[in-house]
Structure 1
């Protein structure tokens, strides 16, 4: 994968990290719209991922984005009934999306366990892959997302791809995950081909329990061993960290 090397930016704490990532996101989406008329973002869940969305909601600068022309996707989802508080979609809507003037046709939640595919997570994953393909330019399997937001789990997962798992070897753009080791065991996730379609991939990571996986991903580990190592943006890869998440990185990798 011949792409620019990752850039690491360290914030003093999780609150500053969330605010700075939110500011970056607003600017990036506004710039994308200025260049091409629209923009797209892939959202993530988790504490820091939702905190970023809350900061966007609080920012007056969000008015710089024409939200009617933003496509919203998700990197992964817990396969639970629609409306469950544990779904990334529900948390994102409460944190930000319900307060924006979005075009409902451009919001693309992943399937729920009481959706059209029932409790068949594999069919729901395939349905999401079809939705990605329908929105992709000719000859591509997925859209060229402007910004892909990802977190990193304490076990080293990203999206819902655990280390040393079948999902880390799966070459589909979206698929069902069985036996996820943390939280609800059944998930839908984007695979590496979709994650690597993004123009910019941003890992937003806070907490000392993430320091080990972060250091591994940035020190040459493989994507099966630590899945974040397998994701690179086509134009840029940003690791936006707080001090705790960055504590095992060499000083020469950090920027302030």
Structure 2
């Protein structure tokens, strides 16, 4: 929904520029023909996420100190509020770059941001826009606290990933990242449930990791692949179905 709001405005601005090179033209066509789905395979998703971020940053970075800019980039709500305001008021004082003699328009900022987007994606993924799949740069890694020690990670397989993931911080399926650490997913849905109110025993659920935090356990990160692929396991509700599905039993004895 965020992209549906901003992409038409970006395209209007970009049509005012006619001097595009081959890669820029190809990127423009992908953005113009996008269906607004942030899938792993989408090239337009990579273009949009970069373009939106760079446009918001170019509105503020020449007016803020480096420390304050980093702080603002860490709070996307502030930047989104600014972007929404600028869309409704394209004479906003935030638009002009105070470090240049010219008076920039919103179109100028979008065009600058688009050129920077294409340059960055070309440097990271190559000049062929068909290789700019969102999942190649938008990844998720589950990290054990001891996994920062590479030797321990290799021996005990503490970490899992990186996984190519869909979505973003503004989608229903959230795989969020910080503007200060692109595009490494740092949080999302802690668990997912599908409840069937006509038959509670048909309910399903999934979590990102597993029911054990011990790497030696077979239940360590055993749900991760299902989670990444938007799949689920059964979530029985009635006592009879729970008994059928149980692999273990725990008995509590009062002292």
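Any read-out appearing in this document is the output of simple, stated calculations on the displayed coordinates, not a laboratory observation. Treat the numbers as computed from the prediction; the structure is a model and nothing was measured. Cβ atoms are built from the backbone, for glycine too; each structure is taken alone.
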With helix-only ellipticity at 222 nm (-39500 (n - 2.57) for each DSSP H run of 4 or more, over all residues; to 500) computed for every candidate in 1, 2, -8500 is reproduced by structure 1
Candidates 1, 2; FRET efficiency 1/(1 + (r/R0)^6) of positions 103 and 223 (r between Cβ atoms, R0 = 41 Å, to 0.05) computed = 0.75; producing structure is 1
Comparing 1, 2 on distance in nm of label points 7 Å out along Cα→Cβ at positions 111 and 159, the highest sits with 2
If distance in nm of label points 7 Å out along Cα→Cβ at positions 175 and 247 is calculated for 1, 2, the one returning 2.6 is structure 2
Relative contact order in percent (Cα under 8 Å, 6 or more apart): greatest across 1, 2 for structure 1
When 1, 2 are compared on FRET efficiency 1/(1 + (r/R0)^6) of positions 47 and 119 (r between Cβ atoms, R0 = 30 Å, to 0.05), the highest value belongs to 2
When Rg/Rh (Cα atoms, Kirkwood Rh) is calculated for structures 1, 2, the one with the largest value is 2
Across 1, 2, distance in nm of label points 7 Å out along Cα→Cβ at positions 7 and 79 reaches its greatest value in structure 1
Structures 1, 2 compared on FRET efficiency 1/(1 + (r/R0)^6) of positions 55 and 183 (r between Cβ atoms, R0 = 25 Å, to 0.05): the greatest is 2
Re mean count of other Cβ atoms within 10 Å over residues 151-158: value 23.1 computed from one entry in 1, 2; matching entry is structure 1
